[in-house]
Structures are given as structure tokens and as C-alpha cells.
Structure 1
Amino acid sequence: MNNQKQIVEIIELWKTNKKQYVKKSSFSAYTLLIENHLLPVFGKNYTIQEIEVQAFVFQKLNTGLSQKTIKDILIVLKMIMKFGAKNKWLVYTPFDIQFPTEREKYTIEVLSRTDQKKIMNYIQEHFTFRNLGVYICLSSGMRIGEVCALTWEDIDTDSGIIKVNRTIQRIYVIENGIRKTELILDTPKTKNSIREIPINKDLLRILKPFKKIVNSSFYVLTNDAKPTEPRTYRTYYKNLMKELNMPELKFHGLRHSFATRCIESNCDYKTVSVLLGHSNISTTLNLYVHPNMEQKKKAIEQMFKGLK
């Protein structure tokens with residue numbers, strides 16, 4: 001193979017090619033993983049052996065990186081290697097990488113019903129547009145980027161629907177060798193994330209009077225032509241939770257709380273999945289559907305009833 005190239009060269013050519021096909025946010029995520037993890041370890045190589053990748057995985061696990069993040073890095077590495085092999089710059093044999101069995105079960109953090117009611121009552125009594133965003137998240141399961149990108153025209157109080165079709169996020173970019181971040185307004189995470197969510201009666205009662213007087217092109221959280229970005233809104237939310245003496249809960253926990261309340265109310269899983277904008281129902285099932293002890297007892301009793 002005469003036209004062998006270093007991994008660093010293949011990465012640059014792959015990036016130029018990939019940039020044409022993926023969203024700016026996806027390209028940014030790939031670049032970040034490459035810069036932080038792949039280039040420092042494999043950049044100078046002309047080839048990568050399975051044994052080296054396996055050692056890389058254990059080294060990353062030891063630094064505290066999650067299996068999910070490491071698997072994401074390996075997906076990018078695989079794409080780069082396949083691209084290199086296709087262009088005959090290296091030989092690629094698929095890796096068979098082993099991960100240790102995860103002993104700890106992933107648990108999601110949610111608000112208790114009491115705390116959720118307390119927050120929602122507080123917001124009803126202490127209205128601000130930024131507080132409204134928290135109420136909307138608890139009533140719809142929207143992601144933080146989606147609620148930051150929400151404008152008044154996305155809220156239809158006549159039909160009682162919120163249309164989710166945009167998200168705001170800060171991404172990492174490298175231009176002419178200069179690293180910087182950039183705030184972008186884009187379509188949501190996946191095509192399933194573009195969705196319509198019914199507005200419940202309490203939220204509709206709050207929204208209707210405003211809808212008549214606001215500028216429809218303004219962002220809901222700021223009631224202004226300029227949006228707030230997720231990291232700023234996260235800080236605001238954190239301070240609000242502290243003020244209300246709430247347990248520390250990530251903003252994404254509001255989405256988890258909404259989903260959990262839906263499941264507790266015996267909503268069918270497919271509907272919950274569609275409301276959340278999950279790309280498939282298995283994501284919803286894995287995250288939220290965990291039978292409690294009562295349900296387990298009921299299953300055992302039904303089983304024995306069938307034997308009699």
C-alpha cells in the first residue's frame with residue numbers, strides 16, 4: 001500500500017467529506033470526540049490494531065468516562081477507519097471490543113409528586129416568563145434546547161397544541177485553526193423530535209391571556225426577539241430550585257418527571273414515546289418502564305391463578 005496516510009491526515013479528509021452530509025451539531029460532536037480522545041492517542045499512527053483499541057477503552061474507563069461516551073468515540077473511529085480503507089489509505093479489520101459488565105443500574109432522577117406540585121403551584125403564583133419555561137417542561141417533557149427555542153407562534157391556544165420544531169444549542173467549532181463556540185438554532189435531535197404536544201388545561205389558562213398581547217415572533221422564555229441559551233437557563237433553573245428548597249435535580253430531570261408521571265398514570269408507552277420525541281419506543285421502555293413491587297406481586301398472583 002504505497003499511498004498510506006497517517007490517521008491525522010485521514011481524519012482531516014474524512015471531516016471534509018462528512019461535513020457535507022451531517023447537521024452542524026453532529027459534526028461539532030464528532031470534532032470534539034476526535035480532538036479530545038482520538039487524535040492524542042492514534043493521530044500519528046498509520047494503522048490501528050484491535051489490541052490498541054481495547055487498551056484505549058480500558059484507559060478511558062479508568063479516567064471515569066462512561067461506556068456510552070466511549071462507544072460514541074468508537075463509532076466515530078469506525079467511520080474514519082472505513083473511510084480510510086475505502087480510499088486504500090489503510091487496512092481496516094473490524095474490531096471486537098469487550099466492555100466490563102456494568103454492575104450499577106442506571107437510575108433516573110425525578111421529582112416526587114409533592115415537589116412537582118409545589119413547583120407548579122409556585123410558578124402559577126409567581127409568574128415570570130422564565131418560570132413559565134419550567135412549567136412548560138413539566139407539562140410537556142420538552143428538552144431544554146427545545147424550550148429555549150420556543151416562540152409564541154409555536155403555541156396554538158385555539159387548538160391547544162405546542163409545536164416543537166427547533167432547538168437551540170451551543171456547539172464547538174474550529175475555524176482556520178481557531179477553537180470557539182457558536183450558538184445555533186437548528187431542527188431538533190431527530191425527525192421524531194419534530195412533534196405536537198397537547199397543552200393541559202392549567203397551562204392553557206396561563207398561556208391564553210398572553211397569546212393575545214405578545215409579539216408572535218418573540219421567544220417565550222425572554223418575551224423578546226433574542227432567545228436565552230440553555231446554559232444560562234440552566235443556571236436560572238438551579239437558583240429557582242435552591243430558592244424553593246428542592247432536591248438537586250438536573251434540568252433534564254423535569255423531562256424525566258413528566259415521562260414518569262405519564263407512565264404512573266397508565267398512559268400507553270407508544271404515546272409517551274411520541275410525546276417525548278424518542279426515535280423509538282425501546283428508548284422509552286428502557287428509561288421509564290420499571291415495574292414496581294405491587295405490579296410484580298400482581299403478576300405472580302395472576303400466574304398462580306392461571307395454574308389453579
Structure 2
Amino acid sequence: MELPQLPAHPTYPLAQQVLLVRPAHFGSNPETAATNAFQQEVPAGTEAKVQQKALDEFNQFLLKLWAARIDAVVLDDLETPATPDAVFPNNWISFHTGGKVVLYPLFSPTRRLERHPDLLAQLQEAHGLAFKEVIDLTSFEAEGKFLEGTGSLVLDRKHRIAYACLSDRTHLEPLNAFCEALDYRPVPFHAFDSTGLPIYHTNVILTIGVDFALVCLEAIPDEEEQGQLLEALVDTGKEIIDLSLAQVKKMAGNMLQVRNKAGEPVLVMSEKAYKALRKDQFEELNSRTKMVRADLRTIELHGGGSARCMLAEIFR
């Protein structure tokens with residue numbers, strides 16, 4: 001079958017490099033369980049087995065990225081301190097052009113240990129990332145206010161828009177501080193799952209690509225907020241692909257479009273998310289981007305995050 005001729009969009013700022021952290025102590029974090037409906041506890045006595053499964057999934061995911069010619073920088077999680085969520089580095093750090101780096105306030109005290117100086121040093125020394133300006137928002141933790149990186153934020157880097165679903169993990173004050181520091185326009189809203197619980201991270205219900213947006217409008221009950229979100233997406237040229245809450249539960253909103261070494265747009269997702277797409281949604285995406293998928297069932301089940309959560313975009 002002949003592949004579609006995909007638009008190059010060479011000027012749209014997709015990341016051409018991503019950061020992953022290979023887990024050393026993967027597991028379910030009891031500090032995050034109450035606010036993450038996707039996360040399930042690791043059964044007692046299976047901790048070592050679950051860690052090995054997560055490690056296998058991580059390594060296979062990495063191979064899939066490399067096969068798609070995606071430039072992936074890998075750090076090994078530290079043995080101490082033990083950080084069960086280290087496989088999700090996008091929550092504590094983000095990279096921006098001009099050597100700007102943002103460090104984020106995290107809800108879970110255990111997760112704050114992921115911002116380890118040794119890992120930051122590795123990024124600078126081993127991978128040549130110049131931290132010319134560090135925007136440190138972590139002081140908001142003392143106020144009980146949080147903004148968990150590009151989990152809380154879905155960024156349209158071309159149009160300088162920061163979409164944010166407000167929750168116990170995403171507060172307005174640090175959102176506004178981020179936007180002021182990096183000259184973004186905030187688009188905050190509230191979203192809920194099928195049981196009425198707040199959606200914990202924006203990136204499980206919203207994915208923004210070059211010319212499309214996967215979004216779960218069903219999760220946003222306030223008509224004014226939904227209208228503001230849709231207006232921003234449509235005004236910036238996005239084709240809306242509406243997801244259901246059932247698809248969100250299968251991680252269909254948790255995707256990331258990047259650019260590979262050939263300059264092609266590639267949409268990264270889990271196998272579960274891929275299988276959740278309807279035929280018309282798949283065909284729409286397939287006409288716009290290449291796709292790569294990997295089996296992340298253990299990481300999704302016990303970590304409560306998926307492919308997008310595992311990738312921190314690198315801009316230099």
C-alpha cells in the first residue's frame with residue numbers, strides 16, 4: 001500500500017529530540033493514587049516482576065522510537081533515592097529554545113526527588129544541554145500549589161498557548177507564572193472523568209499536533225470553557241478529532257507528535273491508545289502524520305501514564 005504524502009511543516013516547532021528516563025524502581029506511588037484514576041496498586045509480592053516488565057516495555061519503546069528515526073536521549077534512573085515515577089520526566093522539567101529550562105512544583109513529595117542534581121548534571125555535561133536560564137517554579141510547593149510540567153500543560157509552542165486542565169495537580173498561580181516567564185497565553189479549563197472526578201493531567205485529554213488536536217470535549221462540562229478551548233484550537237488551524245471518555249480511559253489522548261531525523265512528523269502513542277482509535281480517527285491521523293506505537297500496559301496500569309508522559313521534548 002502506498003503511504004500518503006505527508007506535509008513537511010518544516011517551520012512548525014516540533015521537538016527533534018526527546019528525553020526518557022529508564023526506570024530503576026518502577027511501581028505505583030501511593031502519594032499519587034488518590035488523584036490519578038488511571039493508576040492501580042502493584043499487588044504485594046509482585047514488585048520485582050512489575051519492575052522487570054516496566055523495564056522491558058521501556059526498552060522496547062526506545063527501540064520503536066529509534067526505528068522511527070526519533071532522536072532519543074536516555075538517562076538511567078538513580079538507584080537512590082527510589083522514585084517509582086521516574087519514567088515520567090516530562091512532569092518535572094521542560095526545555096525551551098534559547099537554553100531555557102523550567103523546573104516544576106510537584107504534588108507528591110516522592111516525585112520531587114526526581115529533580116536530582118546528578119541527572120541535571122548529566123543533561124548538561126553528557127548531552128550538551130546548555131541551561132542558560134533556569135525558571136524555577138518549585139517554590140510554589142511550599143504554598144501547596146502545583147504545575148506538573150507538560151502533564152499539566154499542553155503547549156502550542158508556535159502560537160504560545162498553554163492549555164491547562166485545573167486540578168489538585170494544576171493550579172492557576174504557577175500556570176500564570178509560567179506564562180509570564182515564557183510569554184505564553186493561558187487557556188485554563190476544568191475537566192472530569194465519567195465518575196465525576198477531576199482529570200488529573202491535561203495531557204490525558206488533549207494532544208496538539210501540527211495541524212490537528214485530539215481532545216475530549218465530553219470531559220469539559222462548562223460550555224464557556226469548552227468554547228474558549230475550541231476557539232483557540234480552531235483559530236490556530238487545528239482539525240478537531242473528538243475523543244470519548246472511554247477512549248481517554250485507554251490513553252488515546254496521551255500522544256505526542258515529534259519530528260524524526262528525516263524531518264517527518266511522527267505521532268507517538270501506546271498500543272492501547274492506537275487500538276482505541278476509531279477507523280475514521282485513524283484515517284484522519286494517518287493522512288497527516290506517521291505513527292509509532294508500543295506496548296506499555298504495565299507502565300500504564302501501575303504508573304497511570306502513557307507514551308506522552310514518558311517523553312520530555314528537548315528544544316535547545
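Only the coordinates and a few stated rules stand behind these numbers; no lab work does. Predicted, not measured: the structure shown is a model, and the values here were computed from it. Cβ atoms are built from the backbone, for glycine too; each structure is taken alone.
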Query - FRET efficiency 1/(1 + (r/R0)^6) of positions 41 and 209 (r between Cβ atoms, R0 = 41 Å, to 0.05) from the coordinates reads 0.10; which among 1, 2 - result: 1
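The value 0.92 for Cα Rg over 2.2 N^0.38 Å was derived from one model only; which of 1, 2 is it? Mind showing how you got there, number by number?
On the way: 1: 1.21; 2: 0.92.
So the calculation was done on 2.
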Query raised in the report: From which structure (1, 2) was helix-only ellipticity at 222 nm (-39500 (n - 2.57) for each DSSP H run of 4 or more, over all residues; to 500) calculated, if the value obtained is -16000?
Result: 1
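Upon calculation of relative contact order in percent (Cα under 8 Å, 6 or more apart) from the atomic coordinates, which of the structures 1, 2 produces 25? Please report the intermediate quantities before stating the final value.
Working: 1: 17; 2: 25.
Matching structure: 2.
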**Report entry** Structure (1, 2) behind the derived value 1.9 of distance in nm of label points 7 Å out along Cα→Cβ at positions 65 and 257
**Finding:** 2
